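K.L.:
Scrolling down, you'll hit the structures one after another.
None of the figures in this text is laboratory data; all of them are computed from the coordinates on show. Quick caveat, the model's predicted, so the values are computed rather than measured. Cβ atoms are built from the backbone, for glycine too; each structure is taken alone.
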Structure P
Amino acid sequence: MPGLPLGELLRLPSLSRARPLAGDLGRLVTWVHVVDVPEPAPWVREGQLVLSTGYAWPREEGALRLFAQALARAGPAGVVLAVPQFFENFPRAALEVLAQEGVAVLELPWEVPFAQVVEEVLRRLLARQLEVQERVQVLHRALMASLLAREDLASFLARLSQLLGKEVRWAEAKEGGFAVPVPQGREPGGYLVLEGAVEDLDVQMLENAALVAGLILAHQRALAEQEARLGYAFLDALLEGRRQALTPERALAFGLDLGLRYRLGVALLPLDLPLSQRGFQERERALGEVRDLLRRKGAGAVVSASLNQVRFLLPERLDPEAFVRELARPWAFYFSRAHPAQELSTALAEVERFFCLPTPGVYVYEAHLVPRFLQGDLEARRELLALLASLRPQERAALLAWVRAGFRHQEAARALGVHLNTLRYRLRRVGERLGLSLGSPEDRFLLELAARVWSLEHKEP
């Protein structure tokens, strides 16, 4: 039964004449009981207001202290002694022991009938119980309306806080404040936490709210799983080149802009195959992190999962390395070239060429031409040849001579029969046209590789 503070019950007609002597009047009273036996402890329960005439109380001080200690251990909210009859006043020895334990100590004039006290207290407690139940029903209907309106968890918590007039928050683990577990299968899915003083209404309301929160989470999880399955199928269809899957309606549903170009990104997770149950959970967690970051960036969250991979589409406007830095995960990330949404059928093959490089890092297709060539990638060979094909004949001849001369300018100029400054000018034009730095060891290696491939292709010495 819901309790009421003892101080509030002192406003009842029968108890208005009671005189508080010590103890905590804020203790909750859940029942009222007349006890007049030599050993009252077995008859007393926690939260009860004990009424006594003192008839069976001991008179000797030491015995009174032992009597009060046994009574205090039972945890009553308060002890009311009718005076003066068997005691002129509440005996000090008993008063000190009870007050030390926080039990409220009161004197009541002898002429006030205990029957009147019991009746008034019980009526008030029952009325309080009805008030709480009616209020709980009103609040429960409001919570069910929230559920039927398909509010998310954040909106539900805001509504619950408004209804209770106190802040209710979500916590993954049990912590400070009054916490009620939210059921999700056999284990708690989290906790609803209420800070500050907690009343009976709060307890019942939070218990009901926990069930509703569990239903909301279950509904959201079911929607997320359905969305994930549809998203997986949609992305897989794009990668397989099934253009019939890319209707304007589906593109709009998944936030895909048909006017933009996208890279296929693949995060290779350090998980053993076949995946264990924990592995599946870690993969789903990783997929959720990627999806959330895409949404924060204003991109459509087109994602899927396969084995130990998380696949996603990254708009060309987003820098792959910056995206991975913000994700802050020590995984290997591979990115294809940017393609129109309708032409992603080659993207997966582009990404898979990097899978021999499993070290955590960011591998972007265009930026890793040399590793692709060394793996026998014919597309990389064509790209190397295209570098030199984009040059003017004199520029290409200058580059080839410079490479054959071991990057020695004077020797290359003599081989071409041109002035040294002419060679330098043509090489500078090569760097500008290709967007490379001829002083960079990496770019020099790339140019030498391209020159060697060109010479082999065109059977030049």
Structure Q
Amino acid sequence: MSDNKTPDTDLLAAPAARRRIFASTMLGNVVEYYDFTLYGTLAAIIATQFFPSGDPTVALLAVYVGVVLSYAIRPLGGIILGPLGDIKGRKFVLILTIALMSIGTAGIGFLPTYAAIGVTAPVLLLLSRLLQGIGASVEYTTAANFLFEHERGRRPNFIAGVLNSTASVGSFLAAGLAYVLSVAMPGDVFTSWGWRIPFLLSIPIALIGVYMRNHLSETPEFQEVVRTVAAEKVKQTPLRTALRLYWRDMLKAIGLGAGQRIGSYTIQAYFVTALITAGFPASQALLASMLTYLVGPITSIWGGQLSDKYGARRVLLTGYGLFVALTVPAFYAISNKSILLATAAVIVFTLINNLVAAPLSVAYVLSFPPEVRATAAALNFNIGTSVIGATAGLVAVWLFSVTGSNVSFGWYTTAACVVSICVAIFALPAALHRVLPAKTEVAVTA
């Protein structure tokens, strides 16, 4: 067993190399959340462009089906790409993911509308979402794994907090660009073709990301796995090993992250819709969304620092406790007619959500030994995200259509946070006890 607090600092990369590693891995996280936030932020416009205009609620639900599909495909992406990370390498998968994500995102910017090609338009839209979902399926877990392994156990929660903060960068860029264009362009121009510009800008970002990642070195732990496999002449079976030996650890990680997954979705996509349905102008809703992405990194990094210093359990219980106490009041504030009160509620919700993000990332990835880490991390992260996070949009829209209030979704989020609190108390993953799991010899079979 190796303690997270005592890394072999002699094996850490040189400062310049470490900066390249951090920059290139974090760029992929920016791309992933840029796309996710952009699609959610412009959902109301996308609904009018790619679906029949008979019933706005049905059209909006259809757009959120695209979100669900992009996440529903992620477990399959994890099954395919996760083992590649354990067999072909973390670097190989990092290059592949950023390329796939960007093709799916940019593709939306080129698609003809429903008025131009009829039912083919929503089909192509959903196919673009599926491609983006496959690429994003292992982007975050592979990036986190890449950083953790290069840092050799040094400050894992802080590193996760910094990586998580880049999600706010991607989301801020998406919401900010959408806001600027919506204000700078006449309304009919923006809804007609101006909304395509942010999607097309993913192309140059992707080219930069592929170039940077292609010049990275593989992680020391994966190189050790390669040497072991070559020396012992064994066949790697990471998927089978992960499912057979680590399914309990995967379930713990899924339950622990349930509340935060819904919270992340709410911040990145649904809050804008909730503010608009509450009667606020779209420009004000986008501005409120932008503010959340500015403040989000504060508690994301702070939560990581606190987890390394005082332990993850305390941070998780504090964050989820605040979630339970303040989520429903936050949604009541959104239903209020004051934009200042609604914005304050959204900001508080964001700060709480990001506080618990870092230790969750450590649990998703470092609960497993290097031989199966990419596979097991991809499986638990994507199953939880697909089942819990991706369905949140449909649940939110359905609850609003039934109750006429966004507060009902606040109660749904609160219930998920209670589940996460129970896991933090009774079944905290081993990685959050500051001790990594022992390396096993069963991740490969003769």
Structure R
Amino acid sequence: MNSPNSTKPPRSTNLGLLHLNLLIAAILISTIVLIYWASGPKSRTVDGRTEISYWTGWGGRELESLRKLIDEYNRSQDHTFVRWTYVANDYNKMRIAFAGGDTPDVCSTVWADDVADYAERNAIVPLDPYLAASTRSLDEYSTPVQELYRYNNHTYALSTGVGSFFIMYNKQAFREAGLDPERPPATLAEFDLYAEKLTKYRNDNPRDGIQVLGFAYIGQIMSWASVWGVDFWDPNTRTVLVDTPRMVEFLEWLKTNVDKYGYRSQRGFLSSLGNTVSPNNPFLTGQLTMIVVGEWYKKIIEMYAPPGFEWGYFAFPAPPGGRANATILNASMFTIPTASRHKQEAWDFIAWITAPAQTIRFRVGPLPGDMAAASAVQSDPGYDTPYWRFVKDLVNSPNARGIKLPLFNKFMYLMNQVEERVLSGEATPQQALTHMRTTFQSSVAEVFRDPPPTTTTSGSQGVTP
């Protein structure tokens, strides 16, 4: 036992000092490791070039085109060598890599609707200083596409292509229902009327079940919300905007139309349908006559449609006070992870691969498969068809926008719960949305304790080119 005058601290205090010293040592070691990782020796190839790692999720024709472009880039200069890895369309691998800090130097395995979440977590770096020091500019893109790359007044990504959503319809089904196949519905009221006329029941009896569904109102909570003028998120205050009068009105519209055909009846019918990427595609077999799709769906039709299949397309009809020619934009984004050891080299590659000269070969080729992001490439003769002109106008519409909010997967999970509770009759729209807002806002407060990223247009949040 220690005497009252002893200068030796009690054993418990010694253990506390030991733990403190060990903690300090661990912090110092971790700091040294991080400094080495961030500024230590760079990966070098045999010929002395800096090697950067790149992850892509593209497969098929896109991967083959991308591989050729990467080979060309590696031959075109002598300071960087890009070593690519195919992650088989599994963008979840990128989420795991971000969580563990073991990321590639550059990637295109990030969806546009994930950018806000990664930006809020400081998992990706702003590209503004790199853009400012380069010959590239956001002016190469229309305003909606520019905004897709930005969050809270910072640019975090670029892309080669951009996707949009709209409605395709079966022209033969229109004829059989007494509708003009060259005149799709122009108003929301017309759309609902067309959906009713196109729906058929077994033995002409609703009790016997649905045989053909004019439009599946189930599963549409995200694709239609923007048409109604709904915005989900305020980045300045980190506030989710879901339990608004406009969102309530939108859900009431969905509920009214689902009730026409029966929630359980629609659920059962939809669960029985064939695989989209196959000859059993329900749109191509005539089981669904109007569907929400993206521009890429044209490939599905070309691959699996029966001979003589006729199809058309139109933008979402807007309700009174809604947004005409509205669509949700998405894209596979080129980003630089914060953990990248070679940020400048990563940017040099992004600047080259997303430039119009490369995009036109990657996205257009002999025949375009989707819409290029750069305005100059959108003017390529390959896009000079009625279909691609329609897609181009939609992508560049003032009412085209991406979904930008953090915790996107959590948000989608909760929104799907809202849809199920409302359409099944378990809760009113206001009840379901209020509960969703409270739940999601609590998750945001728990995950993001620091202030939101700066909203100034200058500066780079500590990133230097």
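K.L.:
Which one of P, Q, R has distance in nm of label points 7 Å out along Cα→Cβ at positions 216 and 328, as calculated from the coordinates, equal to 4.3?
P.N.:
Here the read-out was taken from Q.
K.L.:
Among the shown structures P, Q, R, from which was the value 46, 31, 19 of semi-axes √(5λ) of the Cα gyration tensor in Å calculated?
P.N.:
Source structure for this number: R.
K.L.:
Let me ask something else. helix-only ellipticity at 222 nm (-39500 (n - 2.57) for each DSSP H run of 4 or more, over all residues; to 500) computed as -24500: which structure among P, Q, R?
P.N.:
This figure was derived from Q.
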